[in-house]
Structure I
Amino acid sequence: MAGPISRFNRRKMRVRRALRKRASGRPRLSVFRSSKHIYAQVIDDTKGHTLVAASSLDPAVRGQIDKGGNVEAAAAVGKLLAERAKDAGVVDVFFDRGGYLFHGRVKALADAAREGGLNF
């Protein structure tokens, strides 16, 4: 039996519900962060597949950063994700902040992805 839904999960569900209303067939750029690392995926919700992914654990990013849980790491992950998405033919996405506030690492990742060529 499931327990009560936490405030964070309620916020995450509210964000996803709003995205579903505006989805119009575009993939979703989803962000997950922990205290040590940041992860991002471009997900096609119609098929239920992850198109591209990047994280601060990727070897391409590890050489550029000292720590995986700071703003510089988030920016590097955003650039890498934008490059991989463009190679996969994805340009237009919806940004799913996953219940996190849009500041700090989440904002740095989004700004770097925009600079890399993703539109959202």
Structure II
Amino acid sequence: MVTRITDEEWDKLSPENFETHSLLRAVDAVDELRADLNDGGYATPPQLRTDLLKLHQLAMAVINEGARSQVAYLFELASDLDEQVSHMMTNLEEVQATLSQLTALYPDSLCYGGLDGDK
């Protein structure tokens, strides 16, 4: 099956409108996320999950049980996780920006099943 787009749409698909190397930078951004989201050895859950559960445990102790001795540790862990997740969001935003730039070039002709004929 040959999908056709107009010449004008074809002209938009150029290095001036999209740098394909940006997709490799998106892959690098995802690779950075793997360290945060990969399962550990022996199928242990990602450290981020473990740390969020620990944060929940600390919040329960401090907020629900009044454990003042845990307050500093609660906020230290919360700050560390906030920084980690912020870094992850930056990586995901880079991936999204790259994909949005590419999908902005989506030819209208493809939305309607393409044009007939070969070129």
Structure III
Amino acid sequence: MNAYVPILVLGALGAAFAVFSVVTAALVGPKRYNRAKLDAYECGVEPTPQPAGGGRFPVKYYLTAMLFIIFDIEIVFLYPWAVQFDSLGMFGLVQMLVFVGLIGVAYAYDWRRGGLEWD
């Protein structure tokens, strides 16, 4: 249990700092509210009524979002592999080439479906 004490202390300090920052900003920050600040930000375009259910989005938005998630997962696996590259040898190199190849397949699929072309 003694090994976890520094981690718990660090977590408590981080949580205390977060709470302190939010409370201090609420107490000390300026309170000059007006109608324009309280309105929803719509970047100058008047919002149009949406159908019930939110309407339909093209699939390319979802494909691009999934592509970003896949590349994030790739980075999570590439960093430890790069650190342990020497000890993994040829097996590690082949496995990473297969992994990067599968990522390339996902990228090519999204590219062919038009997910990277914006109108």
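The figures follow:
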| item | result |
| --- | --- |
| Distance in nm of label points 7 Å out along Cα→Cβ at positions 29 and 85 derived as 1.9 - corresponding label from I, II, III | II |
| Among I, II, III, which structure scores highest (criterion: relative contact order in percent (Cα under 8 Å, 6 or more apart)) | II |
| Test item: helix-only ellipticity at 222 nm (-39500 (n - 2.57) for each DSSP H run of 4 or more, over all residues; to 500) calculated as -23500, pick one of I, II, III | III |
| For 20.6 (Kirkwood radius over Cα pairs in Å, calculated) the corresponding structure among I, II, III | III |
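Bear in mind these aren't lab numbers, they're just calculated from the coordinates by the rules spelled out. Owing to the predicted nature of the structure, the values given are computational and were not obtained by experimental measurement. Cβ atoms are built from the backbone, for glycine too; each structure is taken alone.
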